[in-house]
1. Taking helix-only ellipticity at 222 nm (-39500 (n - 2.57) for each DSSP H run of 4 or more, over all residues; to 500) from the coordinates of each of 1, 2, which one would give -24500?
2. Tell me which of 1, 2 gives 17.2, 50 when you compute Rg and Dmax of the Cα atoms in Å, for residues 5-52 alone.
3. Give the label, chosen from 1, 2, of the structure having the highest value of relative contact order in percent (Cα under 8 Å, 6 or more apart).
4. Identify the structure, out of 1, 2, from whose coordinates log10 I(q)/I(0) by the Debye sum over Cα atoms at q = 0.11, 0.17, 0.18, 0.21 Å⁻¹ was calculated to give -0.44, -0.91, -0.98, -1.14.
5. Comparing structures 1, 2 by mean count of other Cβ atoms within 10 Å over residues 13-20, which one has the largest value?
6. Hey, FRET efficiency 1/(1 + (r/R0)^6) of positions 21 and 69 (r between Cβ atoms, R0 = 35 Å, to 0.05) derived from one of 1, 2 reads 0.10; which structure?
Structure 1
């Protein structure tokens, strides 16, 4: 893929920072972008696990606080949470 194609797919604004880091070296800028994508992909399993654990912890705490499993239905009648 060349820079023009990358800019069309990902946007010139996104690719600009890679070109700024590697002026006059399109191949290196594109490789830098590809490496960044691969590093981001490597974090996905950890982030996914963290998201599920956090969501379950919030659900557990709010279920305990409100005393019912459908705690979100309690918001309209809870002081400070009502819309």
Structure 2
């Protein structure tokens, strides 16, 4: 879900209203685009709940920093503007 937010998810607006009417107009990562995922659940004494949700907000910034390190291009808006990578 974090990668989908980083690369695709966007609600569109036009003429003062939402034009994204349903999931068929709302782009998300497809299963063929999902990288292999390895999950490790670490026990701790923290009071934060959930297993997957706490890391969700860190996915897009981590990917943006990796892209910056590899290409020198800063991606600062979601979803990422991949045209910036093509131009570099």
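1. On the way: 1: -24500; 2: -8500.
Computed on structure 1.
2. Working: 1: 13.3, 43; 2: 17.2, 50.
Of the options listed, only 2 reproduces it.
3. Values: 1: 14; 2: 37.
Of structures 1, 2, the maximum of relative contact order in percent (Cα under 8 Å, 6 or more apart) occurs in 2.
4. Numbers: 1: -0.58, -0.73, -0.78, -0.94; 2: -0.44, -0.91, -0.98, -1.14.
Traced to structure 2.
5. Numbers: 1: 14.5; 2: 8.6.
Top value of mean count of other Cβ atoms within 10 Å over residues 13-20 goes to structure 1.
6. Values: 1: 0.10; 2: 0.35.
Source structure: 1.
Read-outs: derived from the displayed coordinates by stated rules, not from any lab. Computed from a predicted model, the values in this text were never measured in an experiment. Cβ atoms are built from the backbone, for glycine too; each structure is taken alone.
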